[in-house]
Structure 1
């Protein structure tokens, strides 16, 4: 087994890779001109550069959630069942709190919290709470529920669901179906639910089950299981997408322009994640996870640094990006009166501030490089210290 100090190196490598790619998505949100006002994957308007810049980042959230499930199993395997379940519940609640208070502020720099943004950390936190509850019964229950959610959640596309304006509709949207759901708290505050919970829970539950392969199988057998699981998922995506059978709210469209047809084929639903989206992203990621067990070089050593401290990196990178945005905001001549734009809960982000895509790539690489040494320091600190709070970060 590929381990160092009880860590699975291939998991850290893959997680580091998707964390770096994820920062490209967020850098684009902060700095690409018009990024929040248009859909970069719309086949009718996207360029090849904007489309694939967004498309490659689609791999990040599902891979991160799936690997979180594996890590949850590995951290729980030597603990009493109830103790492990309680820790998952507590850590899940902690992650939800972090999303609401720390990450929302990092995204908006809005001290009034006019909007609370619930994204991937919220989905992971809720899924961990559910994982803690279900794993109390049995790991087989985790597998069965995971399979039902992962492969069956798109059945809701064929159901008559309550209107989203109703309480029942809001609940269904938040749990299962919403691309984005806004829940008003009062006249000036609302919650934006960007990640419906249960489709992501399915990916985490399956990751938890796959964690067993890292303790109960020989390395060669594990790699075989991983590769063919990923291959079958990706093949399912190709078949389902080509024939428009099942697994995505919107069918693909065939255009006269071949490039637009390719865009449509690859433009599957992330909000909420569809089965076809999972097949495309997790299919390839799980195959890559199998292959990475035999790869060790300078690049993988760098990726492991980011991948071994994902929570630290994730939180810090938002603040680095937003502080850089503040610097650019004032350098571009904007004044304090323009910090808050009417109807825009994101401070220091006027609609006409932005850069071309090549500049966005330069900023992205610069921020990722800047975070390497802090991540390396925190990785070393975690390895040499045992304070209780380190288990939560």
Structure 2
């Protein structure tokens, strides 16, 4: 048995690791006696969680990568189910990562463990039929996007909008002004373009060649011939591989572990989808979104996705504020055209920056982690010690 009151937590992606770490600190500030066990990453470990497996660092996406890792995923799944059966935690807190966590919610519910979902899976985008399943297995849904509370209205699931944690997280970060100054350099009128090909190895392997092609294409256009590039690399483990694929004639640097400095220093950006789009928006840096998928994934997505945009920034804005390029084929030339327009057309750049500022204002909900922690503590108190 666990030595004291305990909750389990599962965060399967780097962004979830970041936000869950803030949440754990807020929880333990309110309940110092509370221990946290589960799957996460280095930031959750630093926050005091007993990380049984670093699920955040080896998170995988896409149909075929998941299939290849099914035996490992199943083993991890059974481990946490067995631990819940043996240790009976006060609650299971799930952070996004729907493929794993939605199934885990059903198992926890069957065991009588209260289930709290923090950062809702985007079932409203690709599987609205799963909302009813979530309502049967989740005791409390804590949503972070303004429109999500309305999405779950009528499902019978207790849902609380706690505000987006992005601005709280950014306020906790002290940017390295030396890195920003070094990146900017003596650029004059030449644009610095930040490239954000993702945080997972297989996504970077897929997207980085396209991003580099777009970078070279941008330099072939009038007015951006002297563009420079900063590649935000999420992990030191594959930084050398990133450096090796950069063409010799492309002025690009690789920045490991400084994504926000790259966002702040850059005049433009090209990014994959995900939370990064909101982070770049918060820095009010004009950008373009690009994502490449397998033919099967693209075909399934066309059938299943029920929203007009894939970029979170466009969903929050409620319109196509940022150009999106998603498909099977290379989008390099199209992305270069959009970046060129954002640099050479002052009115287009100003219009996007104004829209990004509005998105930032909609996300400016101070105290998100505190509200989420309070709701979790209240739920635990209603169900146990």
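Could you figure out which one of 1, 2 the value -15000 for helix-only ellipticity at 222 nm (-39500 (n - 2.57) for each DSSP H run of 4 or more, over all residues; to 500) was computed from? Corresponding structure: 2. Here mean projected area of the Cα convex hull in nm², for residues 91-282 alone is compared for structures 1, 2. The highest value is that of 1.
semi-axes √(5λ) of the Cα gyration tensor in Å computed as 37, 21, 21: which structure among 1, 2? Of the options listed, only 2 reproduces it.
Starting from the value 26: which structure in 1, 2 was relative contact order in percent (Cα under 8 Å, 6 or more apart) calculated from? Computing relative contact order in percent (Cα under 8 Å, 6 or more apart) on every structure in 1, 2 gives 26 only for 1.
Every number here is computed from the coordinates shown, using simple stated rules; none is lab data. Values in this document were obtained by computation on a predicted structure and should not be read as measured data.
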